[in-house]
Structure 1
Amino acid sequence: MMDQETCIYCEGHTDAVVDLSFSKDLGSGFCMASAGLDGLVMLRHGDTGKGIGSLRKHREAVWSVSLSEDGKMLASGGGDCTARVWDAILGRHLSKFRHPETVACLELDSRGHRLVTGCLGLEPVINLFDLQSLDKTPLMSFRGHHRGVRDLTFCLEERCVLTSSYDRHVKLWDCLSGHRTHSIVLPHHVKSMELHQGGEIVTISYGNSLIFLDSKQFEVLKHLKMDYKVTAATLSPNKEIYICGSNKGSVYKYKYATDIIVESYFLVEGIEVCSLKFSAAGEVCAIGAMDGTTILWRQNKDRKYGLWNTLTSSDEDDEDDSIS
């Protein structure tokens, strides 16, 4: 088990925590959102894990969540075939975008002006929406995957969208022309895909492998094979370390320059690590687990973050604190 000196265990979800998102700290702290298969979106203070509230409009599992950089807007996608946009400060539901299938992944652009969504299904669609327009018709739709879209992210200064699918393809799409510009095929479908904050490196996990991809040249920088199934991976903002999660309940921290393990922790036997995400400044790495647990793992043990002396964050009063 992780020790309480370096970690905060956050309760609240009752099923797998499958996606995580952080806002930036613009002077008043930062927030973290989590998506759960229990149908909840939970919003917390990113430094302490203390609950802010839960968003409950989705009628089925929530598969994806995204916060704008300033933390003012939040988007969520779920098994009820909707993508929803929220005022994250007031907890107010702003709009709903219906889709033909489960919305498995989505992302807001940095300013919260555009939203890109990806669906499951045999003929999945990736939709790009203008959130500043009253018209809910997509600005553009991308088609080309032959199985459900697993993950996506804006990239190349938000001029393009990178997608991964259960068809084992990773594709790059131009947001102006709508054309696919690059594509690679992997031996297994992607389990996690994340664009580094600097915009130049994409971290992709699949099977027992981890690759770091140059987003501009679309070339593999590193290809690592692990002795475990990699279910999630994230690269720190300073690119000094990366963290991988396994299907057996372990997380491993590596030096990026040498690929040497510097720390490893065991959560609970048989509890898969579903999601990993560094905060914008890298002081915290969030871990989402199959049993509904969210863990905030402090990366600098010599520094205090917020109310870090609070060892466990509990959302026992979620029903009263719910902001929707």
Structure 2
Amino acid sequence: MQKIILENNSIILQINPEGGSYSEFRLKNLPVNPINWETTDLEQPPFKGHFLCFDRWGPPTGAEKANGFRHHGEVNSQKWQVVQKPQKTNNITKCVMSCRLPMGGLKLTRTVELPEGEPVFFVSEEIKNLNQYGRMFNIVQHVTLAPPFLDTNTLFDNNTEKGFEDKEDGSLNQEEPVLKWTEVRHNDKKINLRKFQDEWPRVSTFVFPRNEKYGWVTAANPGQNLLLGYIWKTEDYPWINFWRHMEGGIPVAFGMEFGTTGLHEPFPVVAKKAKIFDRNIFEFIDAGEVIRKSFTAFLTKIPFNYRGVEKIELTESAIILSEKDKKSSNIIIQINFNR
């Protein structure tokens, strides 16, 4: 199927109807695509770039796998329908697409909008339960970075509260010991989570403070003069997960995965655990119910000596990035539609 391309005078965004992933998001005047990763594992669905984990995050049970369920759900193996091709109205380019999960019985309708003139895109997604019964589910936005944007000097920042190593062993006490962004200890070694210079932890999970309206995550590569960021309501996505993959000590892939869960396990383990840090690790959707979630993604150029992001403010007209250790140095991205 032909790829969907949305663009304004600042950015190009490419979406694949086969699986629904975003495979290209770049500035027009800087040809670096941060999300150019693609899986080489032929036993997995065709994961690439920023893909969706839905109706689950993680593996199926043995019985589910025997019935055809895949890692991270069915969504990446489905052909998405284009409900509305990219169309520009009132300085906003808009596209609508949808996907049905034949076994899961859920439908997701996605609306993507690009305001003219700014390096941002906004996504709203509507989840509908087509089943005659209610069920648990999870949804995670799996943003996957790759070289050349990804290297050992890429800086990762966020506004999380605390987290843990996702041990992926089926146990029910994985949140011990508690980790704090940014510096942790492992095997008597200090590890700075802001940089991808160590293989450990393969998967780590962090939760956002209850009093924060918005969660955010950024990846900045000063050597590439580029920063990628995402911001969303924490009531939509209270968790973020980080996946690290190295080969021969060289970073190959890094996942910034914000979503409704922080436990990378099959549903029986997730259901039995239910909460971590007194926060839900799955959602329930009733028969016929509709749940809506959204996020905003953005790119901006940065100088070669950029130190990373201290905080992000979202106003009615702008995304404001404050740089670490330089209180007077802000990056302001104007947005001409209120989110």
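Which one of 1, 2 has distance in nm of label points 7 Å out along Cα→Cβ at positions 17 and 89, as calculated from the coordinates, equal to 2.1? The read-out comes from structure 2.
From 1, 2, which structure was distance in nm of label points 7 Å out along Cα→Cβ at positions 201 and 225 = 3.7 calculated on? It must be structure 2, since only it matches. A value of 1.6 for distance in nm of label points 7 Å out along Cα→Cβ at positions 73 and 297, calculated from one of 1, 2, originates in structure 2. Assuming 7.5 is mean projected area of the Cα convex hull in nm², for residues 145-248 alone as calculated from a single structure, say which of 1, 2 it is. This value belongs to structure 2.
Read-outs throughout are calculated quantities, based only on the coordinates presented, and are distinct from any laboratory measurement. Predicted model only: the values in this text are computed from it and were never measured. Cβ atoms are built from the backbone, for glycine too; each structure is taken alone.
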